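Multiple structures follow.
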Structure I
Amino acid sequence: MPKVAVFMGSKSDEAVVRPCVELLREWGVDSFFTITSAHRTPERTERLLRELEEQGCQVYICAAGLAAHLAGAVAARTLRPVIGIPLVSGSLGGLDALLSTLMMPAGFPVATVAPDKTGARNAAWLAAQILALRDPSLAGRLAAARASLAGEVEKNAAGLEGTSA
């Protein structure tokens, strides 16, 4: 039973969004990963939401470019947290997707992360942090992952200290 559903607007988004799913898997968070479109398949999107909520899905992550309506379409149909990943595409370089994901009307929030792969990873972190509020084991795995990130910085800093250009 997936706790997190990860939606992307098209197959071409997979390489950017996959790091999100990989992090969730690494932390043992069950997720569902698929393609659905706010514009091309609105009925599919609505059906998926209904089915996933019946299965206990707690958080939705939506990645889309251009008009980026997927996260907003999902937020309009659920009371569960929605995280939007704006994708860089089109002639506006992703600014359109960023603004579309950010600018939701009151009552239909979408937590918006950075564009592309950094955003995909942060979306996984945010979804896991939301779930960790009720899952101490997951909270421990996230704390260990954060400690590992800190260790990498310390190791890299030690390798540079005392050197000059």
Structure II
Amino acid sequence: MNNNLIIINSIRFFALILLQVLILNNIQFSGYINPYLYVLFILMLPVQTQGWIVLTTSFLIGISIDLFSNTIGLHASASVFIAFIRPAVVNLLSPKEAFEAGAYPGIKYFSLKWFFIYTLILVFVHHFILFYLEMFSFREFFQTLMRVFFSSTGTILLIIVGQYIFYKPKK
């Protein structure tokens, strides 16, 4: 990673933690929609980032959210898991051509359809792991599944809107 990418990702890391902790953690719509926008950091890491860097930074952002949310490793475990499966999802969805240097998964480099499917998979998996670890039981399976669905939908909407606000698609 070059210096500009390191600076941009460092700013994104701290900005998303602050946004999550100060604003989004205080938003709950009837207990079913909890937007977790911090996962955008993991989603937006450049495609060619080394695996250990992705896993380490995912752990750091997850444990940071855990420290402020008093959730004892729930966010860290869900974040590390999606960081672990991210390369497989990128390879599954990506065209077979090589990526540009510094390309990151976003509408700037890929289509809206590609980015939406990529985001849908990783956000849903993240929320599924997070909410079921939080519940640690299948006693309220369908109620928890509804929380996963609605929270994933809210998070994905925020991510897509953010993509259009901050990044212009290539033409």
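None of the figures in this text is laboratory data; all of them are computed from the coordinates on show. The structure displayed is predicted, hence computed values, not measured ones. Cβ atoms are built from the backbone, for glycine too; each structure is taken alone.
The value 2.9 for distance in nm of label points 7 Å out along Cα→Cβ at positions 74 and 90 was derived from one model only; which of I, II is it? Derived from the structure labelled II. One of I, II was used to compute relative contact order in percent (Cα under 8 Å, 6 or more apart), and the answer was 26. Which one was it? Derived from II, not from the others. Tell me which structure, out of I, II, gives 17.1, 61 once Rg and Dmax of the Cα atoms in Å is calculated. Source structure for this number: I.
For which of I, II does helix-only ellipticity at 222 nm (-39500 (n - 2.57) for each DSSP H run of 4 or more, over all residues; to 500), calculated from the coordinates, equal -16000?
Structure I accounts for this read-out.
Set I, II, criterion mean count of other Cβ atoms within 10 Å over residues 2-9: the highest-scoring structure is I.
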